[in-house]
1. Matching task: 11.8 is the computed value of mean count of other Cβ atoms within 10 Å over residues 13-20. Pick the structure from 1, 2.
2. Looking at structures 1, 2, which one was P(r) over Cα pairs in 10 Å bins from 0, in percent, for residues 93-196 alone calculated from, given that it came out as 15, 38, 27, 14, 5, 1?
3. Looking at structures 1, 2, which one was relative contact order in percent (Cα under 8 Å, 6 or more apart) calculated from, given that it came out as 33?
4. Suppose helix-only ellipticity at 222 nm (-39500 (n - 2.57) for each DSSP H run of 4 or more, over all residues; to 500) works out to -25000; of 1, 2, which structure was it derived from?
5. Identify the structure, out of 1, 2, from whose coordinates percent of Cα pairs over 28 Å apart was calculated to give 42.
Structure 1
Amino acid sequence: MNIREAVALVTGGASGLGEASVMELVQAGARAVIVDVDADRGEKLAARIGGSAVFAKADVTSEADVHQAIQKAVDAFGKINVAMNCAGVVNPGKLIGRKGPLSLEAFNKVLQINLVGTFNVIRLAVEQMMNNAPGEEGEKGVIVNTASIAAFEGQVGQAAYSASKAGIVGMTLPIAREIADYGMRVVTIAPGIFDTPMMAGLPPAVKEDMANTVPFPRRLGQPVEFARMALQIIENRMLNGCCIRLDGALRMPPR
């Protein structure tokens, strides 16, 4: 897909990997719909970008909210042909902690936002994209998901997070096989350790220690590197039904 023809719905688009993706998309000539629960950050980002972006407040677990965000995209730009799922939470917790077993509420919250929220956006975005006029080779849309290398090497305390991200990886191929009939693709990115707002509360020494575990380059990933991978997925039509690790060859230890 030509980036200049892209209208991208980006969840979690007001910060971190999502914000970086919005900025790279717009700079490359695309238009973006920033979807986030943080209205203040989202509105400010849209205002800073100008006419190539709009903001839609939405909880990805809500069918009504996502419908509304998609409709706002269509009203503003006439269509969506890219959906990027960057919204997510970490919320670590051990199976057995000081207060007893990890609560089902805590476990379900992570799965609902990360996994069910991603699926919710995919299903509603695909429904809308089916209305698109087919482009070159019949292409109508692209889905880009965000997993994590925790899907493969989850650490102690990451049972919920790893399960949610493994679910995203697991549904990538079956969805790709299904939506191929509609001229659509889906690819998942599994980032390693990236310097995002989720890392902001950590002391510099801890972040440095984490960076030193990455074989090469020996540093934290930058959100713009994730964004550039997403743009490559959008542009490269042969990328489909797969999960791409973006981690500097990092393999996470147990703790």
Structure 2
Amino acid sequence: MNAFEKIGSFASARLRTKYEILAITASVLKSGALHLRRGRAVTANILFRQLYFTGFEAVPIISWIALILGLVIVTQTLSILPRFGGEAMIGDILVWVVVREAGPVFAAVIVIARSGTAIASELGSMKINRELTALEIMGIDAMDYLVMPRVIGTALSVIILTFYFETVSILGGYLLAGFGKSVPFSAYTASILEAMTFLDVAVSLLKSAVFGLIIGSVCSYHGLMAGQSITQIPQKTTKAVIGSLLSVFVIDGAITFIFYM
């Protein structure tokens, strides 16, 4: 096989992987809508457990990271603003950095590190132990029972954690770094509210929703692609993490370019 054939084979495999991940995402959205309309209790219980693990249990670590990031941003912002003629830009800087970019991206990265790895390894283990085959024998669709609640739960968790991260960064950062400074809290919040537009909130929501869907789909896909050997679980988990991170940064750049360029 020559170099062109290797490149073509590599590109073809990558495109096939992307197509299958998008197919999983589309199937999950369709299945989620049907389950929501029918109100299936079993799927709802799995979804709530995924929300608890991915969202609620991530609150402590995301709180610390948000506070530290907010401390750094607010400290640096308050230190450089006097050089540029005042404090009116503090809201703009925080919206640009935290709301538009840092909030969705940091929430997604934390979810990948905590829950993405768990999804990939759990599904991979179930595939190797033939638990998926047992579900098929019982007439249970693994996509509806296992994948859909995990993907939807991951997407909802990223949305919730994004807004929590942004709130803690902005308010907690001021309480740690800006309290007692020359900027009153009322002026600080007014500057942020004045700088923040509906587009900023909508883009942040869009990014977090797309990030969550892609993370859940990528990790589920690589988990389900595990073969017959247990040694493939860490390999598929690594691929899930790398694929999720790459997808998040590419999608983040694409959405930012579309709405702000």
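1. Source structure for this number: 2.
2. Only structure 1 yields this read-out.
3. 2
4. So the calculation was done on 2.
5. Answer for the origin of the read-out: 2.
Since every read-out is calculated from the coordinates, none of them should be taken as a lab result. Keep in mind that this is a model prediction, so the values were computed, not measured. Cβ atoms are built from the backbone, for glycine too; each structure is taken alone.
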